[in-house]
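Pasting the structures in now, so scroll down.
Read-outs: derived from the displayed coordinates by stated rules, not from any lab. The structure presented is a predicted model; accordingly, all values stated were derived computationally and were not measured. Cβ atoms are built from the backbone, for glycine too; each structure is taken alone.
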Structure 1
Amino acid sequence: MSRVSKPSVVRDLWELTKPKITRMNVLMALGGYALAGGAFDAPLVVTALLGTALAVASANVLNQYLERNIDGRMARTAGRPLPTQRMNPRVALWFGIGLGVLATAMLYALVNAVTAALGVFALLSYVLVYTPLKQRTPLSLLVGAVPGAIPPLMGWTAASGVIDPGGVALFGILMVWQLPHFIAIALYRKDDYARAGFKTVPVVRGDRVAKAQAIAWSLALVPITLTLIPLGVASWMYGGVALVLGLWFVGWAVRGLRADAGVKWARGFFLFSVAYLPALILALAVDVSIF
């Protein structure tokens with residue numbers, strides 16, 4: 001006889017934190033710390049990464065709390081703990097707030113005030129600005145990319161204590177990368193987003209405009225990734241890989257203008273964007289370790 005799994009509050013709370021997204025942001029923060037060039041301080045690294053993880057998790061939980069009714073309209077999110085009513089919304093609300101308070105206190109007391117301030121800004125802008133804007137304007141794409149790009153800058157400031165050009169360049173790379181990445185998602189999940197009432201670029205302005213924006217942002221990403229070279233963060237070994245990856249990214253975007261470029265292309269473009277970022281980071285890590 002098969003055993004039916006029972007609902008688990010712990011498992012649902014864990015799901016609310018979006019572990020995969022949180023893990024990716026922690027890796028970005030670790031990369032920022034390593035690239036800042038400071039001495040490796042194990043307790044500081046662990047504290048900074050844990051504080052970043054808690055801040056990101058808090059934003060994810062509170063976002064789902066605010067969108068619990070909307071999530072029920074989308075096939076991708078209908079099975080989450082809040083839309084299915086497996087969890088009392090108040091539990092999620094206080095869990096999210098608790099994570100955010102703990103993250104801020106940890107970063108401020110054990111890392112530095114700059115990193116703590118960045119974490120607070122990312123959390124509040126994501127939850128209080130980006131989340132409600134998603135149902136009002138496609139400009140929410142730009143707004144949401146800002147807090148989404150802060151984790152590597154938090155890692156950088158955890159090591160250096162300051163926001164300087166190298167950290168800003170890392171922030172810019174991740175911010176601009178998010179734009180074609182999320183446009184690809186919005187294209188292949190267009191109907192789902194429309195049902196939920198999200199004002200994405202494809203829903204409001206149409207697929208052709210969305211594809212043109214994807215090309216523009218992909219093109220902008222190429223020179224931004226190369227700014228790490230004159231700033232002294234990386235060498236031309238990384239630059240060569242970044243250039244190839246960037247032009248490949250642009251090529252994928254341009255293919256979207258073909259008459260037969262539909263959902264299949266959009267999903268392929270999205271998957272390539274997912275692979276692009278770790279490949280770029282790997283090239284950067286190898287470059288820094290060698291040079």
Structure 2
Amino acid sequence: MRLPTRLLQRKVKTHKGDYGHILILAGSSRFSGAALLCAEAAMRSGAGLVTLGIPKSINLGIIKTKPKEVMSLPLEETKMGTLSLLAFAKISLMLKRINVLIIGPGLGENKSTYALIRKVISSCEHPMVIDADALNALNNNLGILKRHVFEIVLTPHEKEISRLFNLSMQQVRKRRILIAQKYAKYYNSVIILKGHNSIVANPNGKSYINKSGNPGMATAGSGDVLSGVVGGFLAQGLDAFTAAKYATLIHGLAGDIAAKDKTQMGLIASDIINRIPDALKMCS
């Protein structure tokens with residue numbers, strides 16, 4: 001499947017601002033790697049600018065290990081080393097300067113963090129990718145999605161979607177396509193239901209079943225990489241369904257290419273990122 005022309009053809013007279021500025025709210029003292037993986041994947045997918053909003057206590061460590069191209073935004077944190085509701089003022093100012101928000105990878109479980117997540121999602125006036133702990137923060141607060149007028153991509157795996165919509169795992173596994181389509185329509189959001197043959201469901205009833213990928217990608221951080229790719233494609237101007245569809249394809253292809261070299265058993269999430277350029281070539 002060939003990538004959209006919008007991704008493949010860049011004007012000669014152009015600058016980084018033409019390819020979007022992504023704010024990624026991610027990471028905590030325990031899960032700093034999730035933030036790094038998401039940010040690097042977004043850059044490798046073609047985003048012009050990426051700013052990583054992280055707890056201030058891990059900022060120095062992140063600076064030493066992050067890709068040189070990624071900017072950091074140290075933010076107020078809780079005693080647990082997660083983002084605090086007190087960080088909202090600084091985030092609110094940053095939201096005025098970006099094009100896309102990715103929120104969730106590695107944020108951790110904390111009441112103040114969850115309150116921040118809900119407030120940011122309610123306030124954001126840009127397309128969003130909502131993943132991981134940000135999905136958990138929406139439990140019993142899904143009305144936020146109904147009120148949002150900008151495009152949203154939700155990226156749950158089966159356990160997350162069962163919690164989010166109060167379904168049994170058996171229900172999810174038996175009716176994956178129908179469930180993804182039903183809730184995509186009801187909450188006017190694109191849903192990537194991750195897993196073997198990931199499903200991308202559009203609010204208008206369309207769906208895409210992805211065939212790329214392999215069991216080696218069932219590894220820590222793989223979902224963070226996918227969120228970064230989705231955000232990267234959104235930042236370059238694709239609509240939410242198209243961005244989610246092609247991101248899922250490229251993510252899987254990169255994993256397939258990496259597995260040939262590293263084996264499925266030896267595959268880790270950063271291997272997937274390293275092969276994103278090769279996957280992009282395959283679809284050019």
| Out of 1, 2, which structure matches 0.40 when FRET efficiency 1/(1 + (r/R0)^6) of positions 12 and 140 (r between Cβ atoms, R0 = 25 Å, to 0.05) is calculated? | 1
| note | From the coordinates of one of 1, 2, mean count of other Cβ atoms within 10 Å over residues 100-107 came out at 19.4; that one is structure 1
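Starting from the value -13000: which structure in 1, 2 was helix-only ellipticity at 222 nm (-39500 (n - 2.57) for each DSSP H run of 4 or more, over all residues; to 500) calculated from? Walk me through the numbers on the way to the answer.
Details: 1: -24000; 2: -13000.
The correct label is 2.
Thinking of 1, 2, which structure, once P(r) over Cα pairs in 5 Å bins from 0, in percent is computed, gives back 1, 6, 14, 18, 21, 18, 13, 7, 2, 0, 0?
Computing P(r) over Cα pairs in 5 Å bins from 0, in percent on every structure in 1, 2 gives 1, 6, 14, 18, 21, 18, 13, 7, 2, 0, 0 only for 2.
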| request: Give the label, chosen from 1, 2, of the structure having the highest value of mean count of other Cβ atoms within 10 Å over residues 132-139. | output: 2
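Comparing 1, 2, where is distance in nm of label points 7 Å out along Cα→Cβ at positions 36 and 116 highest? Can you show the working numbers first?
Details: 1: 1.5; 2: 2.0.
Checked 1, 2; max of distance in nm of label points 7 Å out along Cα→Cβ at positions 36 and 116 sits with 2.
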